[in-house]
1. Taking FRET efficiency 1/(1 + (r/R0)^6) of positions 66 and 338 (r between Cβ atoms, R0 = 35 Å, to 0.05) from the coordinates of each of I, II, which one would give 0.40?
2. Quick one: relative contact order in percent (Cα under 8 Å, 6 or more apart) came out at 19 when computed from one of I, II, so which one is it?
3. Volume of the Cα convex hull per residue in Å³, for residues 178-225 alone was computed and gave 156; which structure, I, II, did it come from?
4. Here Rg and Dmax of the Cα atoms in Å was calculated and came to 21.9, 68; which of the structures I, II was it taken from?
5. When percent of Cα pairs over 15 Å apart, for residues 26-97 alone is computed for each of I, II, which one produces 55?
Structure I
Amino acid sequence: MTRREAPHPPRVLLAFDHFAKYSIGLAGGLIAHDCPVSLLCRTHDHEFGGEAGAMRTFAEQRLGGAAERAEIDGRVRDLSALPTAWRARRTARGFAPNVVHLQDSVVDDVRLIGASPLSPSRLAITVHDPSPHPGDTIRSRWKRAVRSRLIRAASLVFVHGDALRDELIERERPQGAVAVIPHGVDEPLHRPLPQKPSLLFFGRLSFYKGLDTLLDALPTVWASAPETRLVVAGSGPLLDHPILSDARVTLRHGHVPEDELPELFEGATCVVLPYRQASQSGVGSLAKAHGRAIVASSVGGLPQLVSPDLGRLVPPEDPRALAEAVLEIVTDRGRAEAMGAAAARSGAGTSWSRVAELTLEAYRSHLGPGRPAAHTESRLG
């Protein structure tokens with residue numbers, strides 16, 4: 001009997017505008033499984049506080065020279081950037097991918113779509129947010145229409161939770177398979193808890209993130225645990241709230257560099273996600289990667305992120321319920337340590353290597369890669 005050969009790893013083109021950290025993390029996982037990977041992106045550094053060249057540095061640190069990279073300069077209407085768009089198109093098509101995997105943010109720069117060698121039979125797309133977040137800017141009707149068309153044309157659509165799959169199917173009616181793959185995390189690090197109880201709210205200060213609910217909950221927390229501190233770290237519009245002036249609140253208003261994240265999370269007893277609405281949470285994944293308990297609203301994909309052994313779920317916009325859940329953790333160090341350890345174990349199950357493994361299984365089941373693709377033109381345009 002002849003031994004069955006392992007399937008040949010597909011050649012994967014990952015195209016993204018935003019979600020750079022996610023895409024680069026996935027690229028690293030795919031490369032670890034011997035997949036040739038090429039990145040197609042725009043050269044902006046929005047996820048890195050606007051620091052020039054930060055995205056390239058991040059990619060180099062994570063991937064070295066293991067992935068090809070085709071980059072498009074400038075903005076969509078920047079005619080001077082047309083040569084880089086054309087070079088990126090030639091590079092992406094010359095890579096001859098078996099799989100073209102888009103992040104749905106590519107609709108924000110249609111040059112990325114034009115540069116991708118699209119064919120529905122090998123097209124996958126990750127939809128991070130099936131519905132817009134409350135308070136966020138709504139994409140134009142034209143961009144929404146392009147996004148819907150890509151979703152319906154793709155043979156494979158990824159989301160990060162069961163509730164998000166149901167929401168996507170109801171809103172977009174995709175024609176291809178819909179696969180639920182968790183948000184990946186770096187290999188977990190479980191450090192000792194700080195000596196004094198501390199809460200962390202991290203990420204962009206958008207309305208839907210519910211920072212005001214957390215601030216409204218703090219007087220109840222302080223009535224039972226007055227030494228509890230709060231660190232608020234992130235960029236975005238800062239609300240006017242009297243609790244922010246309390247000495248027990250530390251505000252880091254602005255981008256937090258990547259190399260400062262470990263210290264930020266290690267200084268927390270618990271990470272709080274008091275969201276009004278959510279699809280998934282990269283912050284929650286970071287909490288797991290650093291072995292920290294999580295208190296989160298029971299919305300969107302967060303219930304799949306936060307099991308009872310590693311945190312607590314509460315109704316959204318309920319300061320009292322949020323305070324009670326926080327107090328369960330910050331007043332019982334043994335419980336906080338046990339939840340943090342469980343979070344780290346859970347994070348190990350969603351490492352980028354494991355997420356890439358699940359992603360590859362979905363590619364093989366629904367896209368059937370195996371041979372270099374021909375240079376077919378898009379059937380979406």
Structure II
Amino acid sequence: MIPRKLYQQILQRLGKGKAVILTGARQVGKTTLVTAIANQSGEKYLLWNCDEPDIRAMLTNASSTRLKQLVGKATLVVIDEAQRVPDIGLVLKLMIDTLPQLRLIVTGSSAFALSQSTNEPLTGRKFEFVAYPFASVELAAQTSVMEEERLLDQRLIYGLYPDIAQHLDDAPMLLRTLTTSYLYKDIFTMNDVRKPEVIERLVTALALQLGSEVSYNELARTVGVDKETIIRYIDLLERAFVVYRLSAFSRNMRKELTQSRKIYFYDNGVRNALIANFQPIELRTDKGALWENYLMTERRKLLSWIPAPVQQYFWRTHDRQELDYIEESGGELCGYEFKWNAARLRIPKGFMAAYPNSAVHGVHRQNYWRFISQQQWESDEQ
């Protein structure tokens with residue numbers, strides 16, 4: 001198993017009296033991770049996969065007495081794809097309250113469904129984590145930074161889902177299987193999704209607008225539904241870990257855009273599979289968008305392992321000055337401009353004039369590893 005950054009974090013929180021909740025898309029390695037943790041614990045454990053109908057039936061409306069019988073002498077229980085069990089939050093609350101010595105790990109591929117069921121019953125009774133596809137820094141720890149940098153072009157095209165990253169020769173076929181069999185599986189089980197074909201048209205439209213600001217009204221016209229449906233479906237896609245939104249930053253300039261948003265994909269390979277384009281990076285017309293999506297998502301993975309909260313934005317004005325990415329933490333601003341070629345980097349003067357106490361850095365192929373592996377940009381790197 002490729003060592004995951006979440007391994008030690010989950011192990012440290014796996015205490016009595018609280019459940020560890022691990023969400024993330026299907027096929028990102030949640031089951032592999034929690035099974036490794038269970039095996040390493042040396043305890044007697046149970047693994048319940050709620051994709052199995054008999055496991056769902058076993059846990060549905062289970063009483064505390066029944067749960068004690070099911071757990072038996074096990075001291076650790078792993079419940080996989082828990083969102084498939086009706087009222088799973090109440091079941092977990094019963095387990096925590098009536099089996100105080102039990103250690104509990106719960107996974108789910110739909111943050112929406114699982115959080116709906118667990119938020120109220122498990123208030124004060126859970127630690128929450130998100131599992132992403134591999135991070136480049138995780139793979140580099142197994143091989144080397146030099147090897148990962150050598151594979152950068154492949155990561156931009158095929159992404160970092162575990163099965164794909166470890167079997168690059170079969171990447172196109174594996175990605176087609178992933179996007180057709182797993183990507184929307186949890187979304188399509190939700191009552192709100194009455195027309196699955198709309199979701200498919202929407203993600204294709206989002207894939208084609210990668211790296212650009214998106215308009216809900218324009219998407220509605222493209223997809224052929226109303227704006228409210230677009231907003232609802234994007235929310236579902238976000239909760240199913242297909243895409244995520246980035247809002248515009250604004251503090252003190254009237255000409256700054258405030259209602260804009262960009263939408264990125266959690267994985268470059270998934271995005272490319274949706275538009276059926278696996279051409280090499282040197283032949284791509286969307287090279288800049290792929291580079292931006294990769295950097296944004298790798299940075300998001302890095303920040304997910306850091307306890308201090310960081311707010312994330314982009315910046316643009318009505319006269320088209322823009323900065324690709326901004327972080328706000330502890331009252332300080334740090335901006336980043338992404339370019340595939342270092343020679344093309346330009347830092348917008350308007351941002352520095354409006355926020356003179358902020359720092360802005362250029363990120364390109366020669367220095368990107370610092371950006372995806374270190375929270376603080378080194379002071380000698382400009």
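1. On the way: I: 0.40; II: 0.05.
Here the read-out was taken from I.
2. On the way: I: 19; II: 14.
Checking each candidate, the match is I.
3. Values: I: 156; II: 86.
Considering all the candidates, the number was obtained from I.
4. Answer for the origin of the read-out: II.
5. Working: I: 59; II: 55.
Comparing all candidates, it corresponds to II.
Where a number appears in this text, it was derived from the coordinates with a stated rule and is not lab data. A quick note: this is a predicted structure, and the numbers were derived from the prediction, not measured. Cβ atoms are built from the backbone, for glycine too; each structure is taken alone.
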